[in-house]
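Right after this note come the structures.
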Structure 1
Amino acid sequence: MRLAQKNALITGVAGDIGRAAALRFAAEGATLILTDIDAHRGQQTLEALGKQAGNSIFLQADLTSEAEIVALFEKTRQHVDRLDILANIAGGDYEAMIGFDEMTAEGIARNLSINLTSCILCCREASKIMMEQMAGKIINMCSVNYRGAPTPMQHSYAASKGGVFSITRGLAMNLGMYNVNVNAVAPALVDVAAIKDAVGAEMWEAISTDAASRYPLGRIAKPEDVANCFLFLASGESDFISGQIIEVTGGARL
């Protein structure tokens with residue numbers, strides 16, 4: 001199995017992509033430390049692993065809190081003897097469907113906190129462990145919007161993902177000497193409940209149909225499509241890949 005005897009911390013496991021990644025990693029033999037602010041849905045993800053859960057655990061944490069991030073990694077150290085993989089998946093758009101002229105300081109701060117600051121702090125804590133053991137894989141959740149919001153909406157979200165692009169490349173340069181790979185996954189539109197709930201059924205149908213018509217492969221992404229890229233970057237098959245932003249887009253933006 002591709003992740004046999006590997007320990008992986010996955011954030012954002014209450015969401016569809018985080019859950020899909022957990023299922024893929026567990027199927028490939030990894031022991032998982034799962035985390036999310038949503039304890040109920042996070043625990044459901046752990047239970048969904050079934051017999052493949054093994055020594056895996058769920059730890060509730062609010063990743064907008066530096067103290068809780070530090071505590072999360074300390075509990076991780078107590079549970080496993082090494083950390084081989086960090087999959088930084090937690091995030092979201094808290095100004096979805098908000099025009100530039102309607103943006104608020106609160107919404108901007110929320111997007112930057114959950115998408116960028118939490119990512120940087122988790123990378124910081126993971127790097128402390130991985131530098132000591134001289135090995136590790138860090139995979140961050142980016143978005144094709146790191147290039148800039150393609151619509152009049154999503155400006156602060158795009159800015160936060162631009163930051164993820166930058167920190168991923170910077171860390172890859174700094175951690176390479178410790179044999180730590182740092183990459184990011186940048187999906188286009190993904191069929192996840194969080195987006196559907198944010199925009200409503202009617203708007204979702206319009207957005208997803210339009211996107212599918214423009215993507216060369218003729219459909220939008222499934223959570224499993226994104227999880228598969230995380231798995232590849234977490235596995236030994238990506239050992240000579242670092243500092244890359246892998247777009248999972250069905251050919252969009254060619």
Structure 2
Amino acid sequence: MAALILSLPVMAQKVCAHRGFWQCEDAGNAQNSIASLRQAQDGGFWGSEFDVHLTADSVVVVNHDPTLNGIPIHTSTYRELLKAHLPNGEFIPTLNEYLHQGAKSDCMLVLEIKPQDTVEATLELARRCVWQLRAHGLLDPSRVMFISFSYDACKWIAANIPGFQNQYLEGVEEPEEVFADGINGIDYHYIAFHKHPDWVARAHALGMTVNVWTVDDPEEMRYLKDLGVDVITTNCPDLAAGL
């Protein structure tokens with residue numbers, strides 16, 4: 001495992017649209033919508049991040065929160081979620097619908113596996129994501145990478161598809177701890193890199209990739225760029241791309 005991780009290339013610093021490029025008129029300010037993904041693709045950004053959950057009838061849907069307009073996702077069927085709309089009028093996308101749009105460009109799909117109510121449900125979500133990526137021809141390290149606050153999900157990815165970028169999000173573990181469990185990247189909140197600026201170089205020395213979330217201030221972007229992070233995840237990707 002270690003040899004495979006060490007063989008992963010360290011990326012040049014890039015820009016990832018957080019939940020798509022939703023802060024623009026054409027996306028209707030709808031995060032994690034098909035429109036926000038399309039706008040990230042059209043904007044030419046390196047990547048677009050999105051979040052997934054599992055419904056009660058095992059449909060993988062794209063949404064940040066575990067609820068949609070007050071409807072709990074984990075205990076509701078997909079049909080029940082169709083009672084609500086996103087701010088731009090779209091229904092909540094299924095992962096299948098999202099990947100159909102994702103396949104239309106080479107924009108990196110940064111897939112966040114959200115922790116579910118149990119570890120078993122979280123790992124089932126991870127499995128279903130892999131199956132659907134494979135069905136769309138997107139199970140390719142050049143097309144998709146994985147991030148999660150679930151350490152169990154990150155370890156599952158490392159064990160089952162170790163050639164993929166796979167980053168832990170919590171921001172408290174040192175790079176060496178994460179690396180020891182076979183996880184080949186970290187994606188931490190920018191405050192973590194103010195507290196521990198040496199973590200970037202230490203992770204890179206292990207062959208790990210380093211992302212940072214969610215950075216909207218231009219001075220903060222410049223600091224992190226100078227620090228050497230590989231990817232800046234931001235709600236303002238057009239601003240970050242211009243620095």
Structure 3
Amino acid sequence: MKTSDVVAVVTGGASGLGEATVRALAEGGARVSILDLNEERGEQLASELGKDAVFCKTNVTDEASVQAAIDKTMDSFGAIHADVNCAGIGDPCKILGKEGPIALDVFNRVVQINLIGTVNVIRLAAEQMAKNTPNEEGERGVVINTSSAASTEGQIGQASYSASKAGINGMTLPIAREFAQLGIRVMTIAPGLFLTPLLMGLPEKVLDSLGQMVPFPSRLGKPEEFAILARHIVENPMLNGEVIRLDGAIRMQAR
């Protein structure tokens with residue numbers, strides 16, 4: 001699909017990987033709906049981008065909240081062609097810590113936001129994509145999910161996060177196969193260590209140390225590099241049903 005012909009919804013779109021993706025798509029001529037809980041940052045970004053952007057305060061785990069965001073996007077732009085799912089959390093917690101077993105609601109919160117939240121947006125966005133007139137390739141839309149290198153090499157304390165991201169990996173191909181008859185592609189990006197709000201609170205020395213763990217380039221990834229790949233996936237019709245690692249060849253150690 002040509003980016004200039006696309007209306008995209010981006011969850012977690014007010015910061016980090018999501019914000020970079022919003023900007024990259026908008027620079028390519030797309031109209032973008034920014035879905036996020038952070039109303040101040042979301043409205044500011046939408047205002048900066050102008051008439052081709054709209055903000056929707058959205059809780060991805062809540063069906064009514066996501067449906068309202070989809071409805072607002074449709075009212076604003078008349079269609080949805082791309083769904084980029086960047087919303088997520090990474091709260092670390094051991095299964096058996098110093099204070100005893102992990103509380104189930106702590107584990108469940110991570111899975112609900114990262115995995116169930118992604119499914120919630122996919123199903124409602126795809127419902128609208130299926131109504132699109134197919135382009136010359138027979139394509140109606142594309143879904144891009146965000147996984148993590150931790151989906152295969154989760155560190156100690158990342159059980160809930162790794163499980164949620166492994167679930168995203170695991171559903172990529174089945175949904176791509178299901179949506180093939182609709183002309184909707186499904187892809188997943190699995191970033192390594194990226195400079196996002198999850199890491200920005202760490203001391204500079206710690207960030208430098210983390211960057212040195214990456215074989216090449218030996219630094220943290222830039223959100224813009226995630227966005228470049230997301231935009232390419234939108235534009236390349238042969239990318240479908242795959243998880244792409246974007247990690248500088250890092251393989252995470254146990255801790």
Practice task
Using distance in nm of label points 7 Å out along Cα→Cβ at positions 52 and 204 as the calculated read-out, with 3.1 as its value, let me know the right label among 1, 2, 3.
Solution key: 2
Completion exercise
Note: distance in nm of label points 7 Å out along Cα→Cβ at positions 76 and 100 at 4.6, derived from one of structures 1, 2, 3, originates from structure 3
Completion exercise
The highest value of Kirkwood radius over Cα pairs in Å, for residues 92-163 alone among the shown structures 1, 2, 3 is in 3
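Bear in mind these aren't lab numbers, they're just calculated from the coordinates by the rules spelled out. On a predicted model such as this, the values are computed, not experimentally measured, just so you know. Cβ atoms are built from the backbone, for glycine too; each structure is taken alone.
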